[in-house]
Structure I
Amino acid sequence: MRGICFEVCDVVLHADAIHRGGGQVIPTARTLIYASQLTAKPRLLEPVYLVEIQAPEQTVSGIYGVLNQKRGHVFQEMQRPGQAFPQCFFDHWEMMMSDPLEAGSQASQLVTDIRKRKGLKEQMTPLSEFEEKL
């Protein structure tokens, strides 16, 4: 998350001092922040790297295959002798245009894969779970 600021403007706490504290405020604030993230039309940012690969001519087809799998683009091609030697430099962050909350989108699939890898439930918690039940 970037450029996020949550300001607590007004809080109504329990009248009894024993019931006031982090145990009352923190779970409510956490739920509020999760729900606000889901309603704010979230987007994923992906890192973009500049990669320079010096490689012999016979390995170029394999390099192109890997770059195409990773949505890479070739800006310049020059022949060099010797072993393959890659160098990566971080360039910038780029926003993915697909919606991570829309089932079947590329961003949604990426979120699902990350959640699976981290051992979380594959489906994100729906917004209705954060609504306060009176």
Structure II
Amino acid sequence: MSIFQVLLWSLFGLVLNMAFSGLFAQPDWSLALLLAALLSDRRNWFWVLPSLFFHDLVLYWSPLVTFPFGLIAAIILMYADTRLAPGQQQRWLGLLVVCLPLLNTGISLFSWLLTVSLCIVIWSYLSSKREKVYVEPA
């Protein structure tokens, strides 16, 4: 998936969240896509963070829901990857740093679990696509 595709699907996820939020429990589609893009490649922070800011403004009417925690997660990933080498521990910490504050917004536990699960699946998919591009055939 390219950057443009992730942003387009993220915008579609915002529309889904706003259209069907009262009908049934659903994940935060947009947050899951944006966070998965950040976790799969830390260099995506340049376009993920403004998108998280827009996500917060549209869904929560405040930029202080997930944006500051997304900024902290991006800093953790950049710092830890340069000091310790890229690893899963930093990514899981970034996932928790961004997703745990969602529980204070009134999101149901089931929707929160759906968001985290969707993020993990998309993160795995984007990471495997990225690895296939950079790995040379034997």
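No lab work stands behind these numbers, since they all come straight from the coordinates. In this text, all values refer to a predicted model and were calculated from it rather than measured experimentally. Cβ atoms are built from the backbone, for glycine too; each structure is taken alone.
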### Message
By the measure distance in nm of label points 7 Å out along Cα→Cβ at positions 72 and 120, tell me the structure among I, II with the highest figure.
### Response
I
#### Entry: Entry that produces 30 once relative contact order in percent (Cα under 8 Å, 6 or more apart) is calculated, selected from I, II
II
### Message
By the measure distance in nm of label points 7 Å out along Cα→Cβ at positions 24 and 80, tell me the structure among I, II with the highest figure.
### Response
I
### Message
Starting from the value 6.5: which structure in I, II was distance in nm of label points 7 Å out along Cα→Cβ at positions 32 and 56 calculated from?
### Response
I
### Query
So helix-only ellipticity at 222 nm (-39500 (n - 2.57) for each DSSP H run of 4 or more, over all residues; to 500), computed for just one structure, reads -25000; which one of I, II is that?
II
